[in-house]
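Structures follow.
Each value in this text was obtained by applying a stated rule to the coordinates, not by laboratory testing. The shown structure was predicted, so the numbers you read here are calculated from the model rather than taken from an experiment. Cβ atoms are built from the backbone, for glycine too; each structure is taken alone.
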Structure 1
Amino acid sequence: MTALYWQGRQAEALAVYARARRILVDELGVEPGDHLRATHRAILRAELPRPATETSRTAETFPVRKDIPAPPPGFVGRTSELALISQLTSGVCAVDGMAGVGKTAFLLRAAAQHDCADGQLYLDLCGYTLERRPLRPTEALDRLLRAVGATELPVTDDPDELAATWRARVAGRRLLLVLDNAVNAEQVRPLLPGDGGSVVLVSSRRRRLGGLEVDRHLHLGVPPLGDAVRLLENAAARECSGTDRAEAIRVVQTCGRLPLALRIVGAKLRHRPALGLADLVDHLRDHDQRLGQLEIDDRRIDVVFEMSYAQLDPGDQQAFRLLGLLGTASVDRYVLAALAGVDGHRADLVLERLLAANLVDEPAPGRFVLHDLVRSYAAQTTRQLDPDRLRRDALTRLFDYYLAASARAYVSIQPATAVTGGTSAGMPLPAAVDDFAGAQAWFEREAGTLGWLVDLAAVRPQWHAYGWQLANPLVCYLTRHGRAVRPTRPGPAPPGWPPRSLGTIGRASR
């Protein structure tokens, strides 16, 4: 049993025990002794100690491999996150983040900090790789076993049996195992070593990998502005100062500080020396055409978003597409319920799944934000896949929701004032609009979206009536607080801001 176990043949070792027990019971009428039972339990747990006489021979059959790729050149920042991983002497660290945020580059840089004596293994699980399906656990285990020198593998499609063989093979070893691009926890769990001596780094776009037991978890967001500018400079192989630095900041902000987008535009600048930063800003200014500009050779920003989108079910895909109709990056359950024509519970579930897929972020409880480039992708996808009537109906429901909510909110602030209200047509309204303090907070939060809707109504004849009806409570609220009517919008607006009528009211109120 010991010999088979240390050859990586755990299943055969367990079969020997079963045969020995059967003989003892049938022929002698006794159970196996303490030593044999203890050996059996140790093999089941992948905890059998290595025999002293076998140490040198077994070591010869276990190659020390170091096949982790070098981190990409020009890596910048992530200092605090790297420090956390450097303190990990054993166990599992899971890293998640949205598409293009630099998870693979971060893992490779983190792996360079570790020098595990028995090998450093890298495996791309292809969870979000274009034109490739994710590796099945059996395929991943086969690759890992061969990487550690196992030649006589069980002929089986049972992932549990292969996982047991893998754990037996690496028991007692100190490995650094990098599992990149995981699609879910089920793909990762069989690949984890059985004992606690190894360090495992896992990356995925799935937030927290659906409950995988880990020792440390890191969520990567976009880098701060200074690091993002340095990343662009490194990718472009040029240093920016003075006016160029101001233009570089505009490029970085237009790309939403997303590392993959910055590497793409940096490569364009490097390969086209005559292309200036101001020219690049002009190319990226058009919100509808921005994704088409973020492409070079085989790298395209819309493709990496497409791989995350493809993991959603059809209903969630459509709800995500409709978010691209918004002129704002911020959304809550009520806005999504109005757009998609669903109840609040269904909207909550959709937003939770979008959050799990790292297609939205939740900076505050109940408030969800789309990265600017993700919103551009959603807008591009809804134009390609959804008929005009569906998009028009979704926006009409959105107008109805904001008309009802803003009227209710203003009545809560100024009960004696009559404003045009409309109906929510059965859509849920936030309870906050029925409370004075909550209604004030609602107007502060939603003023940008209300201004965008007034703009949209001004340029679309079918929604003209909504324009003045929405402007009524918004203007009343802002003028009541001695504020300019023109709100700061969080997203792009149609041409013609501010509408002449709204600007006139604002000047009169001041």
Structure 2
Amino acid sequence: MTHLSDAQQPASPHRTDLGDLSPEEFERHAHTLARWIADYLATPERYPVLSRLAPGEFGRGLPTAMPARAESLDTIIADLDRVIMPGVTHWNHPGFFAYFANTASVPGILSELVIAALNQVGILWRASPALSELETVTVAWLRDAMGLPADWFGMITDTASVSTLQALAAARERDPALEIRRRGMAGRADLPRLRVYCSEHAHSSVDKAVITLGLGAENVVRLPADAEHRMRVDALTAAVAADRAAGHRPLAVVATVGTTSTTSVDPVPAIADVCEREGMWLHVDAAYAGVLAMVPEHRMHFAGVERADSFVVNPHKWLFLPMDCSVFWTRHPKVLKRTFSLTPAYLETDEQEVALSQSDYSFQLGRRFRALKLWFVLRAFGLEGLVERLRYHCVMARDLAASVRAEPGWEVLAPVPMSVVCFRHRPPGLANDEAALARHNAAILDRVNATGKVFLSHTKLGERYVLRMAIGNLRTQESHVAQAWELLRAAATV
């Protein structure tokens, strides 16, 4: 084969049409999108909360291959209404009461525009000093507002699932004698089973973290809860003793402040006693509820969390940040860094010993500029504004619970310490038939969600099928809660 010399290579053509679209194009279409977003935020109730599409229906309406020729942004933006919106479930809708709220506030949306434009990639401090240092500042603001220990190290991750994974990885690394970072876990007769304990109501991310870390799903020990759906400390003590007797190694406990089903609060002080006595890592999952620590009358839910080894809260849930932003704290930053730090030659810099690179504390190298949206939202609402909004949601939840209790044939099935109400319709004819009650309440849920006006989800408490209403959307008012309650009562009589 004959190869051309460099001098014989054809000259590169001079092209002026292969760059980005022009700044003028951006400005024009940004104005169009700003109007579209403002209209959407002003009237989300014109849409059904829950998308009405069947599985696969959205994808069948799309071309099977990408376009060969460029399409105009005018055409693409027009397709938001025609193509995208029918497949959207509206988390910004004031009638969204399912799962936990996730509101994209105006300052959060604006910050995302800047994040995308700056396109920072936080692989190390030098790659974006603003990303690294603003993250340090904003997580400290949030830490102090929540009354957490001032010496805790904090960083931003994407979700609580990743934060919990990092916590359990650090728990595994705390004892250097295990040598798991260097030797791994496979085929080691010298390594006992490592056990992780949590309540039966703990989030499934605990199981996924254990599976991902190679500890094995059967080494998640889910403990029974008490009548208020809190972890039973006596069951924890017994399980740890049984595991030690069997030659296993108790590694960590995940306690929850604000469980997913009922927002129950595990007895953290008593759990911390067990962890300290047994040498176990204590991770506190407050992904939903953590920001409530900013509200003085709710601070009591967080007793004992200062004794935790790690702690997570998701500002993208109840602090009105667009998805995603999770904040993870630990009082063992050296252990966390020992777990994950790895610096290849191409990332070595002169300042690496004095400048903080959050990637040293995580298995993720590239990181988004999430601190910018936290900065926008904390400043735009202020501590007082955030506290008043959280307080308002809790008041609406208590008022709803009072209405349910006062209505014949309805019952509240869990305490309401925060902004979630668990309840069901229990008519006299079905009072003692759990299977029939489950079918009856599932039908109520389907009828209510089919109206398109609100969206609720369910859970199970033991054998009981439970309707669950989570109030936490930034745009929800008393009228939306009242509408949901009226729809529920009407659906129960069909």
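Here relative contact order in percent (Cα under 8 Å, 6 or more apart) has been calculated and equals 11, so which of 1, 2 was it run on? List each step's numbers first, then the result.
Numbers: 1: 11; 2: 21.
Among 1, 2, the structure yielding 11 for relative contact order in percent (Cα under 8 Å, 6 or more apart) is 1.
Still on this structure, I have one more. With mean count of other Cβ atoms within 10 Å over residues 120-127 coming out at 21.0, pick the structure among 1, 2 it was computed from.
Attributed to the structure labelled 1.
With helix-only ellipticity at 222 nm (-39500 (n - 2.57) for each DSSP H run of 4 or more, over all residues; to 500) derived from the coordinates and found to be -15500, which of 1, 2 does the value describe?
It traces back to 1.
Out of 1, 2, which one gives 1, 7, 14, 17, 18, 14, 10, 7, 5, 3, 2, 1, 1, 0, 0 for P(r) over Cα pairs in 5 Å bins from 0, in percent, for residues 16-215 alone as computed from the coordinates?
Checking each candidate, the match is 1.
Let me ask you something else. Quick check on the output: 2.2 is distance in nm of label points 7 Å out along Cα→Cβ at positions 112 and 224, derived from one of 1, 2. Which one produced it?
Numbers: 1: 2.2; 2: 4.5.
Going label by label, the one that fits is 1.
Taking mean count of other Cβ atoms within 10 Å over residues 72-79 for each of 1, 2, which is largest? Before the final figure, lay out the partial values.
Values: 1: 15.6; 2: 11.8.
Largest value of mean count of other Cβ atoms within 10 Å over residues 72-79: 1.
Comparing Rg/Rh (Cα atoms, Kirkwood Rh) across 1, 2, which is largest?
1
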